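The structures considered in this document are given below.
Values quoted throughout were computed directly from the atomic coordinates according to the rules given, and no laboratory measurement underlies them. Please read all numbers here as calculations on a predicted model, not as lab measurements. Cβ atoms are built from the backbone, for glycine too; each structure is taken alone.
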Structure P
Amino acid sequence: MTAAVSQIPLAYVLVFGALLFGLGLYGALLRTNAVRILMSIELMLNAVNINLVAFNQYLSPGYVNGQIFSIFIITVAASEAAVGLAIILEVVRRRNVIDIDKINLLKW
């Protein structure tokens with residue numbers, strides 16, 4: 001597995017990570033559905049994971065620092081998704097709307 005991964009140029013992996021991050025950023029900024037925004041944020045976190053593992057593979061292939069950081073990011077992303085979905089479900093139960101432009105909880 002390591003030999004096949006090291007044959008891919010680092011620039012290709014970084015461009016893929018940047019495109020994935022850009023797609024997630026586009027979705028997070030321009031969507032109004034709360035679940036889609038949450039999915040876009042998860043996509044951005046996965047793009048960061050790809051870049052961390054790629055840099056680790058190319059800079060220090062014998063160490064697992066990038067993989068360990070990626071596991072931490074996956075853990076944080078899972079907890080963020082759970083809390084975010086819980087908040088979204090509670091808002092939907094109370095307001096019967098999932099569109100963030102129509103949710104104004106902070107207004108009197």
Structure Q
Amino acid sequence: MIIPKSLEEIAEYAKSGDNVFFFTATWCGDCNFIKPQLPEIEAEFPQYKFIQIDRDQFLDVAVEMSIMGIPSFVVLKDGQTVGRLVNKDRKTKAEIEEFLNSIPA
């Protein structure tokens with residue numbers, strides 16, 4: 001999991017490569033529920049870089065990407081959004097895997 005430290009770093013990931021943005025916050029119970037399973041998910045989807053975005057630290061990015069609830073996942077391929085799993089619901093490992101499998105290659 002990559003944890004960017006600046007808006008510039010996030011912008012670089014947003015414009016190139018195959019990336020999964022994971023929006024989270026330290027206080028988010030549902031985010032903390034799924035975090036221990038993310039290394040397994042990352043291993044199953046090596047074609048993606050997983051970028052963890054703290055929603056509170058980078059609120060402007062969350063607003064720009066219409067993140068209305070967390071945990072949320074947005075898949076970008078070379079600057080284009082190709083998939084969104086965005087809501088405030090708790091997500092299971094199986095739901096995230098199903099979502100990532102639904103993204104066209």
Seminar exercise, completed: When relative contact order in percent (Cα under 8 Å, 6 or more apart) is calculated for structures P, Q, the one with the largest value is Q
For this session: Of the structures P, Q, report the one carrying the highest value of distance in nm of label points 7 Å out along Cα→Cβ at positions 35 and 51.
Result: P
Exercise. 0.75 is what came out when FRET efficiency 1/(1 + (r/R0)^6) of positions 11 and 43 (r between Cβ atoms, R0 = 25 Å, to 0.05) was calculated for one structure; which of P, Q is it?
Worked result: P
Exercise. Quick one: volume of the Cα convex hull per residue in Å³ came out at 88 when computed from one of P, Q, so which one is it?
Worked result: Q
For this session: Taking -26500 as the value of helix-only ellipticity at 222 nm (-39500 (n - 2.57) for each DSSP H run of 4 or more, over all residues; to 500) derived from one of the structures shown (P, Q), identify that structure.
Result: P
